[in-house]
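I've put the structures underneath this note.
Throughout, read-outs are computed from the coordinates displayed, never taken from laboratory work. What you are looking at is a predicted structure, and each value in this text was computed from that prediction instead of being measured. Cβ atoms are built from the backbone, for glycine too; each structure is taken alone.
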Structure P
Amino acid sequence: MNAYRLTAVTLLGLACATARATDAPRWWCPLVKPSPAHAHDAVVVDALAHLDALPHPMANVHTQGLLPHQGIHDASDAAERDWPLALRAAVAWRLSGKPELLQQATRYLDAWANTYQADFNPIDETNLAKLFQAWALTRDALPATTRNAMAVLTRRIAEGYLLRLQAKAGSTYINDINNWQSHRIKLLATSAAALGDPRLIAAARKRLLLQVAANILPDGSTVDFAQRDALHYVTYDLEPLVQAALALSPYGKDNLLAARSSTGSSIAAALDWLAPYAEGKRTHQEFVHTSEPFDIERQQAGLKGYGGTWDPRNSTALYAQAAVLMPKYRALAKRLGDAPPVLQVCSPSPVRK
């Protein structure tokens, strides 16, 4: 068997063994109890509005390096909208207990679990983490066929990204230390946490700290900022690291945002570096000195966010999620605006005391 490919039979056996050997996936905050009082919450209303929507799974998606209307960009973009819809349905079901929302989440999870073939491009696949979260929130209530199919897909992603991270160990190639690597680690961490697999969780924690050492300088700046001259890519690099730390947090006592790497750097230091821009105390003109030709292509195509002054609201999700593990960011997160819907499953507050 090729080292990078596991058969569906092998994966299903591993998934079932994991299900027998571990508890249900742990979540990174106390989960709210379903209540009719949540029937009018925005995420519930939105999910109910999509009850008639049908999933559009694809065997592969690809938007990385493509402008709109190039290749399969538009079809992939449309298909990927299923992933947040699945997560919203799962969150809304957790809040309201409405069975039709569980059915909606099941429909999306089933469609993608039985269709998607991972290609391990972390930019194309980064938002698959939403499917892992939707599965973790609904797993015990899902039909066995859906639960097992998602276990196979989730393990395929986890094992595949771990193999690739191991193969790239020590590499200084830019895409092995910049946001690409952060997204690989996020996909490993979120899938490992959803599986509750101790071996994969330990591997994800190790790779996370290695990436902090390689990507974040002791002063808090990142290699992505040096490469792209854009805060857009600082947030795009830090958000997957924060999401990885969140996913892994129930499986360890240390705070992975504050944890120091071998070079003395930390995710928290990078969040502190970005904070004056997020607070509006400092501004930045985006991509002026980027070394990436595709950034110039996107500027010339007029794509939003690839020129001009950086908008602090682009860090809303980043600081809302960071505030779960570090309350010092709570005030900034509140100032920036609405938190991601997934934070609404937390009770009584998405911030740990």
Structure Q
Amino acid sequence: MKILWGDESVFKDESVFDPEYLPEILLHRDRQLDSIAVNLRPAIKGRSPIHTVCVGPPATGKTSCVRFILNKLQDFNVKSVYIRCPVHRTEYNIVSRIYEVGCRRLAPQKGVPIPSMLSEISNSLEDPIVVVLDDINFLDIATADSLLYNFCKMHEEFAIKLGLICISTEVKFVGTLEMAGAVFHPDEIYFPLYDENEIRDILQWRVERGFYSGAMSNDAFDRIVELTAKHGDLRFGLYILKMAGISAERRASRKVEVEDVENVYRGGLKVFVAKSISALNSDEREVLRTIYLIDEDISSGDLYGIIYNEVKMSYTRFYEILEKLERLRLIDVVMGSKKKRGRTRYIIKRYDQVIILEALKEF
């Protein structure tokens, strides 16, 4: 019987593959890092930071870049508050988190008016503060609109030097704002998908720090790069790296092989897809479900006819959803010809039908 004894492991540091791990260098994001740093630099000199919106598909380095710069700001004693909007979904909860940092005590119980809390924050703050709203697209539009409006007016009403950083997968996020649109004029920084060579560089950096030398076979690594590029999400590549290493150890092997990658790929794909679907609301999930219930590729016009009969969705909203599903890389939208009807957009499925439909059952 083959086993690994004692401290034997393929891993040198398994935490390198965790989603929350922050590398000491961020490859292929120099321009974005520089832009965030320039926008926050005024805070070091006691002035108001420039509002910033970081937008782009999932797993393109938005959160990592912001956290990286926030860590640098600590050397200059600049206060910051990092808030995950999927966890803190109400305006009161978000203001409470800022209250706790700014006032250095627990926030009051619910029932205290938000303007009163903002006033207390202003009385406690003398130096600039940076507020990060990660995944702000998880808030409903009315909440995000009110929140950003109130924050932007804080400088005018309370003389607070507050800089906002909003992180969103919604490229048109700023355009959805109504009340805040008149006062919130951020610098928008776009994070594109990594190409295959960039993915290779980033995963290689993790392999060198997470695995012992020689523990990852070249063929296995090449396959992981291929799968990561196919699905366009670095988090998926990191997940496969970690789980393939665990698979190798279960085989009592000191080297990760292609068989380990293939063993974890399908199960990992379901986990990955479920996380992507969690970013969708009910209408978006319904459109995705309809697409994957149809056995063949379908034109956008024919799909809209089906959707309209079900939920009476507007044409504009339908195309916004298609753009989001494509941005999350759950579908592809391509141009093609259909007899003599001219150029038509077709919806192409990126995943096996069963995987998507099974993942949708969780919501």
With mean count of other Cβ atoms within 10 Å over residues 85-92 derived as 15.9, matching label from P, Q: Q
Answer label among P, Q for the case where Rg and Dmax of the Cα atoms in Å, calculated from the coordinates, equals 19.5, 55: P
Origin of the derived value 1.3 (distance in nm of label points 7 Å out along Cα→Cβ at positions 61 and 77; candidates P, Q): P
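Out of P, Q, which one gives 0.9 for distance in nm of label points 7 Å out along Cα→Cβ at positions 101 and 125 as computed from the coordinates?
Details: P: 3.0; Q: 0.9.
It was calculated from structure Q.
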Per FRET efficiency 1/(1 + (r/R0)^6) of positions 285 and 317 (r between Cβ atoms, R0 = 25 Å, to 0.05), the highest-valued of structures P, Q: Q
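For FRET efficiency 1/(1 + (r/R0)^6) of positions 133 and 253 (r between Cβ atoms, R0 = 35 Å, to 0.05), which structure out of P, Q has the highest calculated value? Write down the numbers at each step before the final one.
On the way: P: 0.95; Q: 0.20.
Largest calculated value belongs to P.
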Test item: mean count of other Cβ atoms within 10 Å over residues 165-172 calculated as 21.9, pick one of P, Q: Q
